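Chemist: Input: structures, listed below.
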Structure P
Amino acid sequence: MALDAEAAPAAELALSDTDINWNRLDKTKFHIIGAILFTVQSALLHPTAVVKTRMQVDGSGLSHMRGVSVFWNILKSDGISGLYRGFGTSAIGSLPGRVLALTSLEVSKDIMLKYTENLEMPEATRIGLANGVAGMISNLVSCIYYVPLDVVCQRLMVQGLPGTTYCNSPLDVVRKVMKAEGFRGLYRGFGLTAVTQSPASALWWGVYGAAQHIIWRSLGYRDSMEKKPSHMEMVTVQATAGMVAGACSSVITTPIDTVKTRLQVIDNYGIGRPSVLKTSRALLKEDGWLGFYRGFGPRFLNMSLYGTTMIVTYELIKRLSLKDIVTS
């Protein structure tokens with residue numbers, strides 16, 4: 001996917017099997033297959049998100065436990081259902097958001113690749129730049145949809161913890177948030193999310209694009225070669241690049257994610273309506289600077305696994321969504 005930048009006739013490229021642009025995709029297949037496969041992927045990784053969220057929010061002991069210990073604590077007290085709190089809302093609610101995010105990602109990346117085609121810069125830089133800008137635009141567009149969904153899902157994940165309000169269902173969450181704060185309550189953390197996660201998305205896609213390009217070259221593949229990578233090589237390289245991108249992003253974005261998560265789910269610090277500054281001060285007072293890395297282990301695992309599985313899934317979706325007849 002990241003090698004879409006290498007625009008040339010397919011027969012001339014050794015890596016042409018990875019070159020699947022927006023205009024080569026059957027859009028209906030792309031969104032339907034994507035919805036199915038990404039929902040399965042989300043189901044596999046949801047427990048790590050629950051563990052991470054509880055570690056970031058809880059003030060009664062879980063926040064100081066290791067991720068594995070929190071996992072077993074939740075499993076023991078709430079069973080499997082506890083590890084999947086908020087999953088139904090997340091899975092169903094994410095479907096329209098994925099259509100929006102994937103479409104904006106591919107369209108903006110295609111535009112960036114065309115505009116940078118004649119610029120004099122290293123190919124890895126160009127690929128990273130195009131993917132990074134596309135990732136940022138996609139995140140900005142999808143934030144409008146995903147932030148309210150994130151607020152609802154995370155509140156369901158932390159039911160019963162100190163400082164949170166108990167809710168019976170997703171609709172109950174919406175009702176109580178709207179009653180307490182109005183419509184803006186559903187967009188708690190929106191500014192922080194948009195300002196920080198968009199660059200984080202740019203970082204992820206940029207690192208992925210550049211890493212994949214560099215890995216292919218380190219394995220001896222060049223555009224002028226007739227040798228083409230096998231399917232196993234494609235999956236391995238894409239998975240490795242995705243893992244590198246996820247790992248880099250988790251290290252940089254965990255402090256921001258911790259503040260955002262607490263801001264979205266805790267209703268009262270005893271000092272009025274929460275804000276980014278109040279939340280940061282409370283976190284700093286509780287645990288010092290290390291408090292900003294609460295849940296780092298599960299988040300690192302989640303983003304690394306997510307980066308690996310997401311990009312392999314995404315590339316598979318694109319290969320399965322190729323038009324039956326490709327016209328020039």
Structure Q
Amino acid sequence: MALPVLSSSAVKFRRVLAHFPQELSLAFAYGSGVFRQAGAAAEHGENNMLDFVFAVDDSVTWHMMNLLKNRNHYSFLKFFGPKQITSMQSYGAGIYYNTLVPCNGRMIKYGVISTDTLIDDLFHWKTLYVAGRLQKPVKILTQNENSKLQAALVSNLKSAVTAAFLMLPESFSEEDLYMQIAGLSYSGDFRMIIGEDRSKVQNIVKPNIPHFQKLYSTILQDCPQVVYKHHLGRLEIDKSPEGQFAQLMALPKNLQQKITSLVNPPGKNRDVEEILLQVAHDPDCGFVVHQGISGIVRSSSIVQSAKTILTADATLHT
């Protein structure tokens with residue numbers, strides 16, 4: 001299953017891509033400058049910043065080439081060269097952002113992540129930073145033939161569905177599901193308390209239900225644990241301990257480890273399967289899963305935001 005390439009306004013985004021080195025394994029645009037959002041963000045429309053992520057196989061070489069083309073995009077770190085920029089990129093969520101960059105009459109922000117780091121996050125939810133972005137609708141602008149990356153993109157969507165199932169009741173609406181999925185990467189993000197709009201998840205989902213359906217309908221139709229009543233927009237899932245255990249065992253490795261560390265008392269040396277079986281029987285199973293996700297997001301969002309001081313200080317762009 002390929003991720004859908006959303007074609008509207010593609011020319012506008014491809015014109016932006018033309019300003020950058022073309023060695024990209026994946027490039028996508030996301031956020032309120034790309035998809036309509038409810039609330040305050042909708043008022044700005046065409047003036048909203050355009051957000052991009054570029055996945056590259058060789059970060060040092062890509063930054064070296066980008067410094068030659070777009071040196072003014074970088075903060076003072078440009079004086080330290082591509083190796084130091086790549087070293088800074090590796091901290092937190094493994095992504096380096098240049099922000100408040102004028103391009104084709106719009107302000108843009110773009111993050112650079114290594115392909116290997118992205119694949120690791122998609123499969124294992126190491127930070128859930130870029131994986132979380134890709135659980136929501138994005139515009140895929142370019143994607144190479146990397147089969148491992150393609151498998152990782154699909155795996156991330158399946159994991160998002162599984163985690164959401166564990167936190168939802170036995171019967172729920174499609175909108176409930178997409179709200180839960182869209183909120184995964186905001187769980188534990190301190191910016192949702194200081195700065196970001198708390199109703200952000202609802203603003204993302206409500207105007208974009210058809211885009212979420214494009215991402216997830218095939219996965220839902222193929223999932224043996226759900227009854228997908230597409231014509232009614234409702235779903236029913238197996239909430240038995242056996243059903244929840246199967247879902248817990250399908251979660252990304254890092255989330256399983258987080259759940260294990262939450263439940264397993266210090267000094268007890270039980271294996272992951274035994275602990276997840278215990279969680280599957282726990283009435284608070286969904287809450288434990290949520291706590292595990294929050295732990296992943298909290299640590300990466302704090303470090304990533306701290307990096308912004310060094311990597312994205314627009315006053316230092318010269």
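None of the figures in this text is laboratory data; all of them are computed from the coordinates on show. Keep in mind that what you see is a predicted model, and the values were worked out from it rather than measured. Cβ atoms are built from the backbone, for glycine too; each structure is taken alone.
Chemist: Figure out for me which of the structures P, Q the number -24500 belongs to, where helix-only ellipticity at 222 nm (-39500 (n - 2.57) for each DSSP H run of 4 or more, over all residues; to 500) was derived from the coordinates. If you can, show how the numbers build up before the last one.
Modeler: On the way: P: -24500; Q: -15000.
It was calculated from structure P.
Chemist: Same structure, new question: Out of P, Q, which one gives 31, 57, 12 for P(r) over Cα pairs in 20 Å bins from 0, in percent as computed from the coordinates? Before the final figure, lay out the partial values.
Modeler: Working: P: 31, 53, 16, 0; Q: 31, 57, 12.
Considering all the candidates, the number was obtained from Q.
Chemist: Something else now. A value of 28 was derived for relative contact order in percent (Cα under 8 Å, 6 or more apart); which structure in P, Q was it taken from?
Modeler: Numbers: P: 28; Q: 23.
This figure was derived from P.
Chemist: Another question, then. The value 14.6 for mean count of other Cβ atoms within 10 Å over residues 71-78 was derived from one model only; which of P, Q is it?
Modeler: Numbers: P: 14.6; Q: 17.8.
Here the read-out was taken from P.
Chemist: For which of P, Q does mean projected area of the Cα convex hull in nm², for residues 119-286 alone, calculated from the coordinates, equal 13.2? Display every interim value, and only then the final one.
Modeler: Values: P: 13.2; Q: 11.1.
Value 13.2 for mean projected area of the Cα convex hull in nm², for residues 119-286 alone corresponds to P out of P, Q.
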